[in-house]
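What follows is a group of structures, each given as structure tokens.
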Structure I
Amino acid sequence: MSRQLDIALTVNGERVSERVEPRLNLVDFLRDTLGLTGSHVGCEHGVCGACTVRVNGTIVRGCLMLAVQCDGARVETIEGVSDSGAIADLQEAFTRRNALQCGYCTPGMLLTAQELLARGGLPTREEIREHISGNYCRCTGYHAIVDAIEAVAQQRNGSKA
């Protein structure tokens with residue numbers, strides 16, 4: 001019989017208390033226990049970025065972090081960030097520039113792009129590519145994704161998009 005542990009954390013601004021298996025990873029906890037399916041399970045090795053979430057303000061791979069490690073933490077998923085309107089301009093730019101096709105990588109890509117843009121300034125296309133390099137996309141070839149992120153960076157900095 002496996003032992004379960006009590007955890008309490010804040011997910012998308014709401015306090016959550018659950019009893020979990022010690023080996024349950026964060027992305028499975030979010031998806032299976034809380035029903036937040038926006039973060040996807042891809043490689044399960046932290047390589048593809050499909051499971052990207054934010055823990056205490058830092059982007060992490062949800063497949064590499066255990067749910068018990070988040071006891072007392074603040075977790076933000078794509079659902080929470082999207083519902084807040086914080087990435088509405090990014091979502092619109094991704095749609096306008098066809099920077100999503102199957103959509104599997106999109107939640108992780110948006111959270112990663114948001115992290116880059118939160119730094120301010122105008123990142124170069126090379127800096128954008130470097131920053132999103134840990135998020136795999138098999139459909140778009142990245143060009144449209146870089147275009148969308150660049151356009152939002154320009155818009156946020158008052159430049160012509």
Structure II
Amino acid sequence: MTGGSGPADPEDLADVVARLRRAMRRAARAHDPDNPLSVAQLELLSCVAENPGARPSEVARMLRLAPNSVATLVRGALQRRLLTRSSGRADRRTVALTLTADGAAAVARWQATNAAILSGALAGMADERRDQLAAALPALRELVEGVDALGEEG
């Protein structure tokens with residue numbers, strides 16, 4: 001990205017976001033190499049943490065994964081006692097997912113790992129750049145909400 005005051009270039013922004021996602025995954029593995037969970041498992045748990053009581057089909061839709069992939073991830077999380085399944089809402093045939101205490105701890109560990117990585121990266125930046133990032137947070141939150149809304153369509 002150019003750093004000028006003009007509108008953001010969507011291609012530049014997409015490139016930076018993709019690179020940040022890859023860098024965060026690599027850094028997370030380096031920062032917490034003993035974490036036994038994959039990024040996919042952690043994403044599943046994070047999604048359930050944000051949407052307690054969600055059905056597996058809802059989680060699949062939110063994560064844009066095939067239902068059979070989510071079923072595999074859920075089975076593994078159940079075996080590790082990270083999730084529980086219970087009769088869902090009004091329809092007893094549906095299954096609702098919730099985190100166990102161990103699942104919540106795994107999500108907290110993942111969030112702490114990511115916060116530590118970002119803290120370390122921010123510490124290495126010039127004060128002016130940190131201030132620019134802080135000023136951009138409201139716009140970034142709005143961008144996330146807009147992207148999330150697009151993900152809900154379809």
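Every number here is computed from the coordinates shown, using simple stated rules; none is lab data. Everything quoted here is computed from the prediction, not taken from an experiment. Cβ atoms are built from the backbone, for glycine too; each structure is taken alone.
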Mean count of other Cβ atoms within 10 Å over residues 42-49: greatest across I, II for structure II
Source structure (of I, II) for distance in nm of label points 7 Å out along Cα→Cβ at positions 66 and 138, computed value 4.4 | II
Percent of Cα pairs over 23 Å apart gets 49 when computed on, of labels I, II, structure II
One of I, II was used to compute helix-only ellipticity at 222 nm (-39500 (n - 2.57) for each DSSP H run of 4 or more, over all residues; to 500), and the answer was -9000. Which one was it?
-> I
Out of I, II, which one gives 15.4 for mean count of other Cβ atoms within 10 Å over residues 74-81 as computed from the coordinates?
-> II
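Ranked by distance in nm of label points 7 Å out along Cα→Cβ at positions 10 and 122, which of I, II sits at the highest value?
Going through I, II one by one, distance in nm of label points 7 Å out along Cα→Cβ at positions 10 and 122 peaks for structure I.
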